[in-house]
Structure I
Amino acid sequence: MNFRLPELFDKDILRDYVQEHHDNGENSISASLGLSSTDFAQWMEKIHRNAEVGDAQWGKSLLYLCFEGEKLVGLLSLRYNLPQSLSEAFGDIGYGVRPTERRKGYATQMLAYALMVCREKGMEQVILGCYKDNRASAKTILKNGGVLLCETDNYKKGRISQYYTIALGNRP
């Protein structure tokens, strides 16, 4: 897999990525930081600003496009300067895989890459969250060394969220 920040020339492939999610009945696109509801140029500016100087509330973050060959298979978001309270509420890493590419191991590869980058950024542990009914995401987190911290229903009524931690110190 190849990972990189988005560029202006990615507009069409990202439009297709969003459309595939919408065609699959998904209005919320994981790890997209508002891609489907923001002007593309403004979204790009935000992504690059967050990577270079950060955001006052959320700190520095990276949003990678994840490719297998020429195909965009997912998005990966790393928030590596989060205050502890936001890390615990939202998690340090988010990822999403396009509907036609799910169950092919991409999320596991994406999370492994994210953990490597977080380690390089000096993080000792990360927190990740997923809905309890999203068994595929929970399995991905567990494969990468995740340990369940807690369950909560405070984010979205009617759905339980699970939060996991992954220690980074001595992992390869």
Structure II
Amino acid sequence: MNIMIISSSPRKGGNSDTLCDSFLKGAVDAGHSVNKIFLKDKKFNYCTGCGFCNTNDYTACSQKDDMADILEQMINSDVIVFATPVYFYTMCGQMKTFIDRCCSRYTHILNKKFYYILTAADDNKQALERTVEEFRGFLDCLEGAEEKGILYGTGVWKKGEVEGSPYIKQAYEMGNAI
């Protein structure tokens, strides 16, 4: 399978990004093709609400940045992994901006399997449910989208706290089980 991991952490090597790497290793070990996108390394702007995509059958965006390539990769993937640190009980701004920019091609993101990786300082799994619901709202707009798994990385705040936690193994096993 073609797997795309979208890491929205503003910290390369941060807790959610580290779990992405473990998921990636598990998926590669299972024989899958994996592409990880680190959003911080990409140039994309906020959606301007200009309506260009609406009048062009959702095939293009008026903005010329890295989103066109990322969206094409999403369309060609079988599995998509969304990873975000949870800030103030919601997804980070980079992930929300990314999701909003999917508007121009969202009708082409068909029949995908989705996994979520979330990390938060709060040690209560329930505190991350709001973020999960935000992802589900996006999936509700996609034809044939299927939620396949969620990794709740609770109680990790400072960079590196996820190392040595059971979440590393869980991420590996999740990727390996695809």
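Since every read-out is calculated from the coordinates, none of them should be taken as a lab result. The shown structure was predicted, so the numbers you read here are calculated from the model rather than taken from an experiment. Cβ atoms are built from the backbone, for glycine too; each structure is taken alone.
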* Structure fact -> Working back from 1.02 (Rg/Rh (Cα atoms, Kirkwood Rh), for residues 24-71 alone, computed), options I, II, answer is structure I
* Structure fact -> Across I, II, mean projected area of the Cα convex hull in nm² reaches its greatest value in structure I
* **Structure with the greatest value (metric distance in nm of label points 7 Å out along Cα→Cβ at positions 96 and 144, set I, II)** => II
* Asked: Comparing distance in nm of label points 7 Å out along Cα→Cβ at positions 120 and 152 across I, II, which is largest?
  -> I
* Consider the structures I, II: one of them gives 2.2 for distance in nm of label points 7 Å out along Cα→Cβ at positions 16 and 64 as calculated from the coordinates. Say which. => I
* Thinking of I, II, which structure, once distance in nm of label points 7 Å out along Cα→Cβ at positions 40 and 80 is computed, gives back 2.3? -> II
* Structure fact -> Highest-scoring structure on relative contact order in percent (Cα under 8 Å, 6 or more apart) (candidates I, II) is II
